[in-house]
Structure 1
Amino acid sequence: MTKCLVFILTFFFVVSCSQKHEKESGKPNVIIIFTDDQGYQDLGCFGSPDIETPHLDKLAKGGIRLTDFYAAQAVCSASRAGLLTGCYPNRIGIHGAFMPDSKHGLSLSETTIAEMLKAKAYNTAIFGKWHLGDHPDFMPLNHGFDEFFGIPYSNDMWPMHPQQGPIFDFPPLPLFENETIIDTLTDQSLLTTQITERSVDFIKRNKDVPFFLYVAHPQPHVPLYVSDKFKGKSERGLYGDVIMEIDWSVGQIMETLKQLKIEDNTLLIFTSDNGPWLNYGTHAGSAYPLREGKGTALEGGQREPCIIYFPDEIKPGRNIETPMMNIDILPTIAEITGSSLPQNVFDGKSVWDI
């Protein structure tokens, strides 16, 4: 009788653990791909007449296009703060773009998407551009990320800036591996490829556990750089080449998810931090048919292309015109993943019902 009771209790314990593991592994993965200074029209599925983006077009067909999606502000640091915290950036003291060696950064009192998901046992990584303060206290590993590979601020904040000397005195552009500077960049041609390779590797290493991957491409912010495999490929010139390589990067990530059979249970969001930097002519994107671009509160400055793909949960091939903002991403992810919302004040709203 005792042996029988022990067997029964052991059986139920094993079943309970198995069910718990199945539930844990069933948590959706989350990937945010965030470009820099990309215009509203700069994707085939958003109307570009001369830039080919087959992978993103396929995502749009398999997911949804948000046609009225807005950045929290039309400049780098403020927009990123809005995305990661769900807060209006001005309210948390971030108004523009942080310069190197800034004494300010994203406050440790704010809760990021990474910190929110860490509490649900997610593994987290950012590959690309941070730009929320380069002092060690403000860097990604202090904001919920397990891994970081990339640059601490914009890719034009380096000694090769055309106004270096008369206006700026930028230090060398550091490339970080977690908290260590592993290189100083004088050529950025391979950066999109390296970010993609890191992203693919991270996905493969975390295929059996829930993960949050934030791919924050420094491109197509000037100066424009592209690898040889896409140089001269676009009718749009160098800017189009850069977008084509970002599209390739998305394709590499999607192919990895498919091969690992985790595509259906992965929420992927693609958007940009703000509109095109029109001062740079052919090296800038297009916000057509919207007015103006980066640095303005007009539509071209803050309205961004946005694609959301989540095969398990989202009916494909739709356009949604309801206005949304990147501050809505955190609370929406919280609802999808069953995460607890931040205790401090935030401003976004979950748009999952929409």
Structure 2
Amino acid sequence: MNKPGVKNSLKNRILVLDGAMGSLIQTYKLEEDDFRGERFKNHSHPLKGNNDLLALVRPDILKEIHAKYLDAGADIIQTNTFSGTTIAQADYALENAVYDINFHSAKVAKEITDEYTLKTPDKPRYVAGSIGPTNRTLSISPDVNDPGFRAITWDEMVIAYKEQTNALIDGGVDIILVETIFDTLNAKACLYAIDEIFEEKNIKLPIMVSGTITDASGRTLSGQTAEAFLTSVSHLDLLSIGFNCALGSKMMKPYLEVLSKNTEYGVSSYPNAGLPNEFGEYDESPDEMAKQIKEFLEDNLINIIGGCCGTTPEHIKAIVHLAAKYEPRKLKNNEFTS
């Protein structure tokens, strides 16, 4: 489908990313058999909770959730592939299903965004291939008694990220989204893998990079400040850099200010719906979240805004309504180059 590239849309308006996937999947109250389907009926390991697998066994659910966010006005839909690496899928003994998981998740998202773009060609919709941080870290030892030990190598991480990236591109994504980065070395391995895949396939897609500040210290889990994180990943030509998860909107603002002041890339933000309560649930209402995000917009800090944990289509709808009233953050050279 012919549509303007995402960088062209970003020149004209603030784009809205969708909200949480996992919280909406939970509303379907799926059981073990739902995750197995026919293909994995006799699989050796329990599969309940492996949400990425739904692209293969219940794509109808993913399509319904994507549609809810598109109806709310989202411009960018994330693939349901946060744990779509061989590293993460090893917990379920599903390493061999990784290509299919990513390809079909991208395909489902691509098909429905194309449907909505046809309906409203003046508001094109895009698919961001979600690449999560994995459940391993290159910078920190998992063994407090052996600080030099690592549970994975750089080469293993790169191989896993290359397989995921390749499948997402084959499935038709418009953007590669490296998200919820808690270890910048993991992210650098991912960006290296993406660059290699681009070269091998003779293709280049826009790349979004989104880290996560883990607490009030203002640092990532591997110890970097917002400015250090920016410096560490700015060796590639990025569409945007930003933060997601861990913090609510109010606590995230100071770190977005650092990025906005120091980068020529676009700036993205998709915070949680506040902080989790004692039951692990998120209580911030759509209106409360929009009120806090309004400060980002008034101060001209961002180009892409959305929601992470605890956010729903209602949150995204409130953000869409608000974002439409503001101009996007201007870049120093006024151009997106990726």
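Every read-out reported here was derived from the displayed coordinates using simple, explicitly stated rules and does not represent laboratory data. All values reported here derive from a predicted model rather than from experimental measurement. Cβ atoms are built from the backbone, for glycine too; each structure is taken alone.
Using helix-only ellipticity at 222 nm (-39500 (n - 2.57) for each DSSP H run of 4 or more, over all residues; to 500) as the calculated read-out, with -9000 as its value, let me know the right label among 1, 2. The read-out was computed on structure 1. Among the shown structures 1, 2, from which was the value 1.15 of Rg/Rh (Cα atoms, Kirkwood Rh), for residues 248-311 alone calculated? Going through each structure in turn, the value belongs to 1.
Of structures 1, 2, which gives 20 when relative contact order in percent (Cα under 8 Å, 6 or more apart) is computed from the coordinates? Label of the originating structure: 2. When distance in nm of label points 7 Å out along Cα→Cβ at positions 272 and 304 is computed for each of 1, 2, the one that comes out at 1.0 is 1. When volume of the Cα convex hull per residue in Å³ is calculated for each of the structures 1, 2, the largest result comes from 1.
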